[in-house]
1. As an exercise: distance in nm of label points 7 Å out along Cα→Cβ at positions 30 and 182, calculated from one structure in P, Q, equals 4.5. Which structure is it?
2. Given that helix-only ellipticity at 222 nm (-39500 (n - 2.57) for each DSSP H run of 4 or more, over all residues; to 500), derived from a single structure, equals -3000, which label among P, Q identifies that structure?
3. For Kirkwood radius over Cα pairs in Å, for residues 174-269 alone, which of the structures P, Q scores highest?
4. Quick one: Rg/Rh (Cα atoms, Kirkwood Rh) came out at 1.32 when computed from one of P, Q, so which one is it?
Structure P
């Protein structure tokens, strides 16, 4: 029975803003890079930016943030990978969900509007007044940045047509595969919270992330309505199969929303209908360890809440019982863990969490080992 031995957990963000939805990558030279949405005031707000921090000492110390993206809309859910060519790709999506929340609070009035806070409401209304249909059509989307010099300089943003928090993965044949929510072909600029369509799809890049081509849709499990799957992440197992973990909000699983798994045996051209793998929590980040085992990391928002991992020793066919990385006796705004394997075989997992003494969420990092 595998066991997670946690050595330490610490805050790694220094910027005084709300941080959310991080992803971590270990570059070939050993540098750790984390991206997240920060610069924001709360979980849903107009002010999100994409921040990047670095560590050259296996996560013992971290740089001040670099602001990669600060667009006119809310920049959310940043992912990052380094390709075999050394290219860094950062993905995110833009959101107007705050506008819908503000409108609902204004319609309700009274205590609901007061609960948002007078100052916050004023700031949101100022941003809303600056929006127009042309800006929304131009800026609401699924985006990517590309760097070929280790992140010293970055391309202009470009539309990759698919989005999910932890981004794409590289396959053994050199292609990049991105499984996520498809970008919608029809956008209602007056009501849309984001540019996502309700279905999941897979897209590939054969030119190191420069362009993306849609391959297929991920099928629905029987009985699950369209729109209940979110935030998938993919990894390739040692036997060549592609494993995808999916956040599931299907009505049949409403009491314990968990992770579904879909698989591809033909390089991502088709996928199986998702199946329950017995892991409660979401969303997942998948990692292929150097010894060939697969690790899934995910948030757990039932009590006691926290972050968990599970291990597969048979290329994703079965998964171990959950292992706890951290646990809290009360519910908190937390999760979206992502994990990397360090040079000595130990692991580092990064997630976001609003600590009890703060009104802002921070980035947390755990150093741990598998036994």
Structure Q
């Protein structure tokens, strides 16, 4: 069977003593060209009597990857039909390249092209990831505790300047977003309480609801969630980028503890600033409640102020501050953990930031539930 002037292809059966063999004679110039034949041309010549295909390329004058693609396609067809392929007639360079290509298994693209796993599969995957990640999390927690103990004994190594920079970043620079969210949450609490309290003519107790709710529970919870999304993700991205750039490996090579130098300042900054932001959040929420009470429900400013002072006790502030401290520690723990676990690619940095926020919010929710139950049982 002939082709264009630049290349030559012929299919011929074997002789009487080799009747189960099909010979493929290749000649001429086999380079990338739209007119080259496709390997499927072989299919019509293969029947039940063919047990072997032999390639003879003695007449080749020039070739490139077009020849390799043609031979690889023939090999795939032969493999599908259980027919042996003898390519010993190819040039040595072509045989070496084909051997290298066959040594690497074909990559099956999955993920984006595969169907999404079902609900039970997702639950199983999440469970397995948690089980695999639990030892790493506990190990990191132990290192952080040891670092805190070294801090108490004065042996922790980190720069005070880094601590002050982190305090500035997680504290004063977070005030705008904390102010907006706390004010809106205070408005919501005031309206929700007023909707029920007006049924019994007790709108004055809006002050009690907003003050206790914001100072004791909602202020700390909303601040924790805000800081988790703002600062926890930033910690994970910063440490993850340092992993990509091998900066953390450099610290270890120099004998500097990455936990002391990188994690400890971030954790101390959040443990100091989140409680203060919690108090600030409660104050802004009470201002929102005052605005609603005065403008909508005709409650005097002095009456609202007096009722707020009567409702608030020291234990309310103690509960809010303790929860803020715990939330800050958990946000720093989650952000630094995911950052230190980050891989060596840009995609891994993004995944670490996302995972840090999810982990921090989950830990905050669990801690809030446990502490609420414990404080209730203790009568606080």
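1. Working: P: 4.5; Q: 7.6.
It must be structure P, since only it matches.
2. Values: P: -3000; Q: -21000.
Corresponding structure: P.
3. Once Kirkwood radius over Cα pairs in Å, for residues 174-269 alone is worked out for each structure, Q has the highest.
4. This figure was derived from Q.
Taken together, the values in this text are just the output of simple stated rules run on the coordinates, not laboratory data. Predicted model, so just to flag it, every value in this text is computed and none were measured. Cβ atoms are built from the backbone, for glycine too; each structure is taken alone.
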